[in-house]
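The numbers here are math on the coordinates, done by the rules we state, and not lab data. Just so we're clear, the structure is a prediction, and the values are computed from it rather than from any experiment. Cβ atoms are built from the backbone, for glycine too; each structure is taken alone.
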Structure I
Amino acid sequence: MNGLTLVGIAIVVLGLAYLLYGRWLVKTWGIDPSEKTPAYRFEDGKDYVPASRFTVFSHQFNSIAGAGPVTGPIIAAMFGWLPAFLWLLVGGIFFGAVQDFTALYASVKNEGKSMGLIIERYIGKTGRKLFLMFCWLFTLLVIAAFADILAGTFNGFAKDGSQNVPGASAASISVIYIFAALAFGVFMRFIKSGEMTKFIVGVVLVVGMLWAGIANPMYYDGHTWRLVVFAYCFVASVLPMWLLKHPRDYLSIFLLLGMIFGGAVGIIVANPEIQMPMFAGWTVKNQPLFPILFITIACGAVSGFHSLVSSGTSSKSISNETDMLPVGYGAMLVETLLGIVALVIACSASKDGGLPTGTPFQIFGNAVGNFFTMFGLPAHVSACVIMMCVSALAMTTIDAVTRISRMSLQELLTTEGEEPGLLVKFVTNDYVATIISLALAYALCLAGYASIWPLFGAANQLLSALVLTALAVFLRVTGRKGWMLYVPMTFMFIVTMSALVISVYNIVMKIGAGSFVFMVDGLQLIIAVALMTLAVLVVSHCWKELSKTRRKNPSFS
């Protein structure tokens, strides 16, 4: 199979999905362009901050397009390129994009509230508490996994002690990026300028940061960078959105879209042949295609984390309800395209029916780097740029999820309309809540990315099942059609519960084998069992509401 053909099919199908299915959802549920959005009604200069369509799109895409759309499809290629390709398209269009858009839609229609508070309004306080506990535990896994990925990426030294120039340069660019984003945030906030001026300034800053970072690599080990990443997460969690998150995401979009564009153009120019088999079997490396394929490819197909971004941060910056389709539905389709590009590139670089050696990031980065050299970019510069683009994927996710983790803990411990006690006030302080989340995530991070990722993948997809179920209740209660969510929510619940059962079984087997380590396996076992229990309880609460034949519409719908 020709790689260019697969990418061409994907672009056409995704484009038609946006124009037809996406617009049909908007028409079915209804939007009001004249309605004042929560970003204006509750503007506070911190979380509720009106922003342009492109700025919110940049934030949404950068936050959801973490390591997943590169890592998942490449790992899943072991089953063959066809299962991965089909799941990316079907999942992206009918599962992921629908979930992201509906979560954004429900939040904007409910004062910019997060999923937890939306669940309270339509399902009850118990459902809210259970869901928020699930979300908070899940965010700890995300922070831990992505922090370890970044620490390994930025490590300035290889295993043999030699200098890792691309990693050190990517680390340097990332540090410069933070300070440049702060300056750009002040510029966008206080210097009134048009979109073209912001675009030009943004491009100049990106080019300048790349040049400065490549010229001045920072050589520190992985442990040091792990501490730096957690320190950055703390700052990103407590600073106003307009000061760091919005400008950083705005600047990052040039890198990420540039990487997708470079990979797509490279595929067009090189016109590579897919070297991987179309279908490798129902079981590969002792891993069954069901349910492993559907939790391995999360971002790019469907990811529960996306709903937390849609309802936790993006909904508080939407300036007009018409922006919800490109931000909620469109950003997910672009991520699906990234996943397909990564799949095609990895499968094109394979030899003898197997993937090249190295991590998914290394496989993807080396292949795209080779494409860039075709355009005259020096090999070492290309390697540094690609490494930075890949690390930007993880950084723009980890800062968003830390903020969401802090907010989930705060919402979990407080009740809307009730005055909290002194202890709750202290724990739910922005700084204290962030420190608690980061401290627990750091303990999990010590287990390493490879140990955390399988549990993270299953929990992520289970979160998607819970969100889709809760959103189906929202649509039913408010008199809107919600049948298009029934198949995705049922399928994802079955898939992810099956995967978690397998994970628990494998961990328990380590006890008999004498290889059980509590700080690694024990914490994962506790979290896995807790997630499964909470999931069953949340779904049972949602199902009770969903099965009711009648219910009056709340005044806030």
Structure II
Amino acid sequence: MTNVADSPADTPEYEGDLALAAFSDLGPWQVTLEDARWRDRVDTIRSAVQRQIPGLIKPKKVPAGGRLFEVAGRLGGGIALWYVVGRRKGGSQSTADLSRRLREAAEVLGPTYIKLGQIISSGQGIFPTELVDEFIKCRDQVPAESFETVKTVVESDLGQPLAAVFKEFDETPLAAASIAQVHRAVLADHISPGGGEEIVVKVQRPSVSELVHQDLKVMAWLAPFLIGRIPVTALANPPALVEVFAETIAEELDFRLEADNMLDVAMSLRELGQTAYVIPRPHPTLVTRRVLVMERLSGFSFDDVAGIEAAGVNTHEIVRTSMIGFLEGAMIHGVFHGDLHGGNLFVQPDGRTALFDFGITGRLTEKKRQAFLRLLMSGMISDVKGQLAAIRDLGALPADTDLDVVFHDLGLDQAPIDPTALTPDELIAELQRFVKQLLGYGANLPKELMLFVKNLMFVDAAIGTLAPDLDLFGEVVHIATYFQQNHGQQLATEMGIASEEIEVDLTSFKDSVGIDRSTESVTYNDLQARRQLIQKRMHDHRGETVKSGFLDRFRRR
């Protein structure tokens, strides 16, 4: 099996488009940048999309049309029923009840809200567990468009009858998501001479672009009213979340941008010598705003541990691939897949990980790439102030933030607190203090940082599935060694230090998870046991709070 830690210098020589990008060994066509004419306007399209966003999320007195009343009715009705019925359950049951009602409302409201739910579903650790578990159902329960509708979109965008382009085109989709659905097909002989290989066609739902724009305007209007109103948004800034969501979903509405993302990530992986990933080839000519023809890849689902192990694949190597792959792309080239979740990855029998769905891709400006690099490297050497400065430069704190004050106010200059040693009341009070202070500094979550954190949460969950006995401390050292060996000089130069001064220090990592600094190793199972204890104490605290409030009201009667 290919080892993800192979040095780029050891990468074999490639021919054809394999020298260009991390594609499969034998594809249905060859990709050349000159033939991909749809790339000519990509930069212009991406700039135009970004210019649209401020106008879409600028709160208006009342958004035009009746969509506001429909959205408010569905969401408001669900929240009202929870307030009357579900809230009394208390703790986790109350959150689960609210999450279910929000998910049901999202499914009725359509693509934009389903997409929001899908993003939430891959946000383990960012959003409440009950909310994540409920919105996972949005990944595979989206009704498909009719074949006639799909046929109309494809023929309109490609400018030809379906039969003139495809020898076969399955009427039933392989998968249906919020923005688009995917169909198996075989290209016509004159397009793919001597072919016959199965490919896939991603087709955008008609009118979804207009609906998304309407919904963003509604979300922007509603967001200020949700601040502190319901538990799942109590620790967040709804208007800021709407802005991040708008930046995320807007680029998904043009498949030329997605195809370009595929190429950029694939080329980055090849340049970095990453041989453990494979990206499907976009077709050189059959890419439009609403249609994307690409190579079909398959493999084991990411949670099929039995199948993966039966194929002789080392599950620890898969985890290492996930961690190093997107970290390296972000740190060195400033580009990474922004929506890692189980539905977007397959493990192939040879151990390589196939990546799909590049609608959400993290792209860092050079300034932000360097800040991101400093954030990760500062973490590796336990430079907490360096991490704060990097977070500020990524846009999570105002540019004029006094970092010394933040360092002191957050207690980062004091001995770390073990959250498992706190009482439920102390734990909740500490969390509230921390969040209140962050919000007081004007903290927010920029798109790129949100995507990165969301990916880290996926990797965390993947470790729990594929390698729960993995020594996390040892793995951090392994990854740090990999970067030092392959990129040490560049990292040192950009951080302004000598390469020999880069020495791994796990102190801040241990502090971040509340583990005693003398601890030499910890597995995912160990860490998860601590998390479950903390979650139980928080749930117990909520239950006692609800019970106390009920008894107080009862006594007053």
Quiz item: Quick one: distance in nm of label points 7 Å out along Cα→Cβ at positions 98 and 178 came out at 1.9 when computed from one of I, II, so which one is it?
Solution: II
Quiz item: I, II: which one has helix-only ellipticity at 222 nm (-39500 (n - 2.57) for each DSSP H run of 4 or more, over all residues; to 500), as calculated, at -23000?
Solution: I
Quiz item: Suppose you compute distance in nm of label points 7 Å out along Cα→Cβ at positions 314 and 338 for every structure in I, II: which one lands on 3.4?
Solution: II
Practice problem: Using Rg/Rh (Cα atoms, Kirkwood Rh), single out the structure from I, II with the greatest value. | Solution: II
Quiz item: Which of the displayed structures (I, II) returns the greatest value of relative contact order in percent (Cα under 8 Å, 6 or more apart) on calculation?
Solution: I
